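Derivation of every value follows stated rules applied to the coordinates shown; laboratory data play no part. Worth saying up front: this structure is predicted, and the values here are computed from it rather than measured. Cβ atoms are built from the backbone, for glycine too; each structure is taken alone.
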Structure P
Amino acid sequence: MPAHTTSHPWMANSVEAIKADMLARIGAASIAELFQQIPEDHQTHHALNLPPAIHSEAALKRHLRDIAAKNKDCEANLSFLGGGIWQHHVPAICDELVRRQEWLTSVFGSPESDHGRNQAWFEFCSQLGELLDMDLVGMPVYSWGCAAGHAIRMTARLTGRSKLVIAGPVSPERLSVIRTYCASAVDSRVIDVVFCGVDETTGLTDVAALHQLVDDKTCAVYLENPNYHGLFEVAAAEIGAIARKAGAETIVGVDPLTLGVIAPPASYGADIAVGSIQPLGVHMHGGGGVGGFIASRHEERYAREYPTFLVSIAPTAVEGEHGFGLSLFHQTSYGMRDEGKDWTGNSTYLWTIAGAAYMALLGPQGFVELGRTILANAHSAARKIGAIDGVTIVRAGGFFKEFLVDFNATGRTVADINKALLAHGIFGGIDLSKDEPGSGQTALYCVTEVHTEADIDRLVSALTKVLSR
């Protein structure tokens with residue numbers, strides 16, 4: 001214990017007298033007694049090397065601002081990063097709505113505290129369902145990776161099987177989350193993860209190899225369309241057919257902004273669709289959930305396995321009036337705690353307000369125009385970057401907003417190139433040399449509707465200068 005402690009200025013329960021009262025009420029002699037259940041080798045007994053406490057609010061604010069000032073953000077710099085968090089335009093009305101008091105204060109609680117919350121949730125789910133061509137959409141979870149993990153466990157319960165086949169490249173971050181969801185403290189509940197390789201010529205799923213991997217132990221085949229490298233999975237329908245033939249489910253990860261220019265997952269055999277809601281009016285941020293959706297066909301067998309809230313609409317006793325409520329609440333971790341279908345949380349429910357506003361603003365034609373704009377911008381950027389000496393665009397056709405840039409012939413590492421670009425106020429693409437060493441010095445670049453021709457020309461000019469040194 002430190003020689004001197006003080007109460008935390010913003011935590012009332014840190015007052016010594018209050019802590020003593022709480023310990024007395026539960027019959028514990030000390031705080032240390034509460035942690036006796038923790039094994040000895042899990043405990044730290046040496047003093048922690050912490051900086052001195054800051055007791056002044058003004059000094060603390062200054063300290064935090066100084067730390068934040070060290071960050072280089074995507075407002076002051078030109079960014080071509082993607083891979084899971086993408087820079088898209090967020091309409092001002094999305095920010096205005098999520099700041100309204102009725103949304104900020106009504107995340108949960110009794111019916112009289114609703115203030116339109118349930119209807120807003122319903123509108124979000126119904127609009128997303130229109131995009132996906134799926135009638136059952138749950139409230140979002142923390143991220144795309146979490147949504148995929150929940151969906152995989154849903155299929156394991158539906159089929160009684162315990163083998164997942166992943167088709168095509170997947171983000172390392174999402175993959176790490178999926179692995180966590182597939183692991184278990186109980187051996188009988190572990191889901192084995194098997195990878196189907198890609199065709200080196202196309203960068204897409206090796207369908208012949210997939211035929212050999214999918215069997216009567218497979219609970220699901222998971223693919224992303226577009227995949228992590230931005231490529232459209234043209235054999236998606238065939239992949240779904242392979243899964244169905246083996247009695248497995250098909251889970252498709254999809255970027256919702258592609259759905260104005262490509263067919264929705266349900267049209268090519270997806271049983272469950274997952275993805276990120278961050279492109280739907282949510283700013284890029286880290287340290288908290290950006291939201292991941294789960295959707296399926298409107299069948300009871302799927303509904304009974306959802307771990308998330310399902311929002312329903314129904315007529316009331318008043319003619320022409322409708323009410324909104326939560327369905328199958330009991331099977332969530334809110335209703336049954338550890339006996340629920342899976343653990344979930346509500347840290348992303350506020351983003352449904354932004355998402356509902358965003359989708360309503362765009363409308364069907366807006367999604368078409370947005371998708372076409374992103375395609376045009378990304379392909380324009382790829383052509384210009386690929387014209388730089390020593391630089392090659394890997395598989396220059398069939399991608400959405402992300403594409404692979406090969407720097408191997410330049411003799412420079414992606415890390416060095418990105419460091420040099422930063423001096424020009426530019427964030428280069430994601431360095432894949434660590435996670436995908438077989439690709440050598442290759443980067444994943446992202447171009448969206450926010451990038452202008454001038455932005456692309458600025459990148460090309462900076463890359464040309466950097467690579468000529």
Structure Q
Amino acid sequence: MRGTQLAELTGGVPAGVTQAWDVVDGFDRALVAGLSRLGPEQTTALTEVAAAVAATPLGAAVAEAVDKVAAGSVGDEQLLRLAGARTAIVGAVHDALRDQLDGALGRPRPGWSVPTAATGAVDGRLLAARSWLAELVITGWRNVDHDLVSTSQQALHALLAEPTLRRCAVLLDGFAAELAYASPVATLDRLPVRRWADLWTRSMLLTSPPGAPAAPEPVSGRLLPLGVDVHEHGTAVALQVHALLESGGEPPRLVRLTVSAAKVDTIVGPVLWQLFGDHPVLLAALAGRLSLDVTDMLLHPSGDLVWRDEQARPGGPADPFAVARVQLGEAVAPAVPPLDRHPATIAEPVLLEGYTVDTDARLTFDVDGSRIAVAVDRLPACGPLTADLVAGSTACLGLLRWDAGAGAGANDTDGSDGGGSGGSGGGWSVQPIGVQATVKRKSVAVHTGDWAQGPTDPKVAKAVARSGDPIAVLRERAGRLLRK
């Protein structure tokens with residue numbers, strides 16, 4: 001990424017983005033006290049949501065929903081329309097930022113053309129979940145307590161029992177767990193207002209009949225991994241590998257593949273890789289920096305590759321930096337599905353070189369006078385990549401991300417009146433997934449996936465060995481309980 005490209009990317013926020021966030025923040029604040037307790041400010045916020053989508057196909061339906069909610073008639077259908085309006089506004093912000101990014105990088109990206117019209121009647125289990133979600137925002141975040149959260153359990157158990165509804169069930173389960181942990185919410189000093197509104201909106205829309213599925217295509221060719229982003233939570237971990245796919249003599253395509261595993265919160269650090277023992281081919285490619293030959297692997301229009309270890313075999317060496325220098329500039333990016341049109345989903349692979357590092361306040365890269373923040377807080381603890389290595393680097397493979405400022409953070413409003421969202425500002429940052437640096441006068445390349453087959457640092461390997469094998473212990477105890 002050249003300095004001119006970085007200057008174009010970081011030169012300013014696209015027109016309308018700040019105003020759109022203001023509308024979203026107003027809606028989100030209305031959910032704090034609850035839609036059954038609307039004051040003049042909250043009513044105005046809902047009216048602004050309707051005005052923001054007035055020129056779209058949603059316009060008339062949302063305006064009617066706002067009128068009914070303001071009059072005290074809050075039903076599931078009205079809330080579903082409001083959730084759709086909020087999603088459309090956030091999606092417009094995403095599109096503006098994504099266009100800015102693609103324009104700066106010169107990266108081609110097709111539009112989403114897969115039909116998404118709802119089909120069939122709504123499953124009764126989804127309707128039960130929708131009713132609980134409606135009760136949440138009618139009551140308001142400030143009034144959520146354990147009793148209200150516990151009423152979700154019957155709907156959750158029904159959803160989890162049906163595999164075709166698992167996507168909604170898992171999201172709802174996590175959302176309910178987060179609310180339960182925060183309950184009683186009235187005692188909290190600050191609330192994650194935008195986060196909870198995001199989760200509520202997404203959950204609400206997933207209770208609608210699903211649209212026509214986007215059919216995946218079988219692909220064969222050479223997969224060139226660029227790096228891995230580790231998503232870790234207390235009870236789950238996922239590896240999202242960003243890669244280039246060479247297939248059929250066409251320009252390389254940016255793809256990503258995700259494998260996940262359940263865990264407990266005591267499994268952390270390099271031991272995490274052991275949870276993915278069912279994917280030895282993938283782990284070997286990450287640790288050895290190898291290409292992969294894939295055969296008839298399914299690729300969704302969103303760029304998500306459905307990973308199957310048995311449909312891949314190791315290829316030759318493929319240095320991610322060499323791959324990025326030669327091919328990343330001409331890669332075609334995937335289309336973005338409607339429900340994924342949110343700034344938080346942006347994670348675009350990019351190569352930065354020839355920069356200077358500033359560590360005075362927040363760590364930043366300076367390329368020919370243009371600066372970008374470095375998200376070292378996103379570095380996973382299970383790999384060898386550290387903030388010190390990033391600070392001493394000369395080249396960086398990373399993921400461009402949009403940080404929406406305090407409004408998207410965990411503490412974005414105070415208590416009594418729903419307060420401000422903490423600001424709607426934001427900016428671009430880069431999350432390193434690999435760096436080239438000089439260590440002990442020797443040039444080295446370090447990637448987040450280097451320890452996929454175990455730590456290569458002798459000190460770390462020794463520490464892991466001393467701590468034993470927590471996964472084996474947990475499996476043995478689980479087996480003992482099952483035998484009883």
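Each of the structures P, Q was assessed by volume of the Cα convex hull per residue in Å³; the largest value belongs to P. Here FRET efficiency 1/(1 + (r/R0)^6) of positions 6 and 430 (r between Cβ atoms, R0 = 35 Å, to 0.05) was derived from just one of the structures P, Q, and that gives 0.20; the source is P.
Taking 161 as the value of volume of the Cα convex hull per residue in Å³, for residues 86-341 alone derived from one of the structures shown (P, Q), identify that structure. Of the options listed, only Q reproduces it. Structures P, Q were compared on distance in nm of label points 7 Å out along Cα→Cβ at positions 358 and 390, and the highest value belongs to P.
Upon calculation of distance in nm of label points 7 Å out along Cα→Cβ at positions 142 and 262 from the atomic coordinates, which of the structures P, Q produces 3.9? Let's see the in-between values first.
Values: P: 2.7; Q: 3.9.
Label of the originating structure: Q.
One of P, Q was used to compute mean count of other Cβ atoms within 10 Å over residues 350-357, and the result was 17.9. Which label is that? Display every interim value, and only then the final one.
Working: P: 24.6; Q: 17.9.
Comparing all candidates, it corresponds to Q.
For the set P, Q, ranking by FRET efficiency 1/(1 + (r/R0)^6) of positions 206 and 374 (r between Cβ atoms, R0 = 35 Å, to 0.05) places P highest.
Compute distance in nm of label points 7 Å out along Cα→Cβ at positions 126 and 270 for each of P, Q and report the one that scores greatest.
On the way: P: 2.1; Q: 4.6.
Biggest value here belongs to Q.
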